[in-house]
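Down below are the structures I want you to see.
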Structure I
Amino acid sequence: MIYIQFEKETEVRAFVTFIHYNPLDPTEGLGKTQEELLRTGLLIEGLPAVERKAGKDAKLYFNPQTKELWYEYVDVPAPIEERITQMEKVSAENKQANLDTQEAVLQLYEMVSQPQPK
């Protein structure tokens, strides 16, 4: 038996917040009787298989009315190192764009400030 706890989002959708694979085991269990567990969660026979998808995290959901379980896949945030590298690249691009703008302004200034032929 597998024990799950969940937070109801609607009458037919709940997010699974806790899973214990041996809830009634005397040494590894939760130290509660089956009746106590059923007050705060649900005992189920098994979980659906998780698909491994690159860049995705599987979130388990439960339908309290039909007792159906399913996964929804959400994007995983990029690791901090990747985000720092990405920000450094954007910063360098912004600096270059700023230098290009300054160079263009300087060229315009030189053109305008030169004496005009008579």
Structure II
Amino acid sequence: MSISKGAAAESLAADFLAAQGLRLLGRNWRCRQGELDLIADDRGTLVFVEVRSRKGGRFGDAADSITASKQAKLVAAAQHYLATLSRVPPCRFDAVLLDGDAAPRWLRNIIEL
């Protein structure tokens, strides 16, 4: 996915989550361990959001691209982010999936810790 397509997908996901009542805290937070696409607050729970977009189903849907390796990178980046906070709130990992022209799908708790 190109940078402009990625940014557009993240903006769409951020707007979608805001409409669901989440408050966006950060975008594209990077560290050596990886990147967190969106960081949001859901009524006191810190949510790390992975945004995945697929134009067509040739290589599977957007959910298929969240591999075990990708999950490990998300956890590592989130741990690094949490280390910057003075207090660690309740957390979870979500995904917003954008498949073609379909409405966004929001998956909660995609990684069990």
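Can you tell which of I, II yields 1.0 when distance in nm of label points 7 Å out along Cα→Cβ at positions 24 and 40 is derived from it? Going label by label, the one that fits is II.
For the read-out helix-only ellipticity at 222 nm (-39500 (n - 2.57) for each DSSP H run of 4 or more, over all residues; to 500), a value of -12000 was computed from one structure; give its label from I, II. That value comes from structure I. When mean count of other Cβ atoms within 10 Å over residues 48-55 is computed for each of I, II, which one produces 21.8? Traced to structure II. Source structure of the calculated read-out (relative contact order in percent (Cα under 8 Å, 6 or more apart), 21) within I, II: I. Taking mean count of other Cβ atoms within 10 Å over residues 72-79 as the criterion, the largest value within structures I, II is that of II. Ranked by volume of the Cα convex hull per residue in Å³, structures I, II are topped by I, which has the highest value.
Taking 17.0 as the value of mean count of other Cβ atoms within 10 Å over residues 32-39 derived from one of the structures shown (I, II), identify that structure. The value was obtained from structure II.
No lab work stands behind these numbers, since they all come straight from the coordinates. For clarity, every value in this text was computed on a predicted model and none was experimentally measured. Cβ atoms are built from the backbone, for glycine too; each structure is taken alone.
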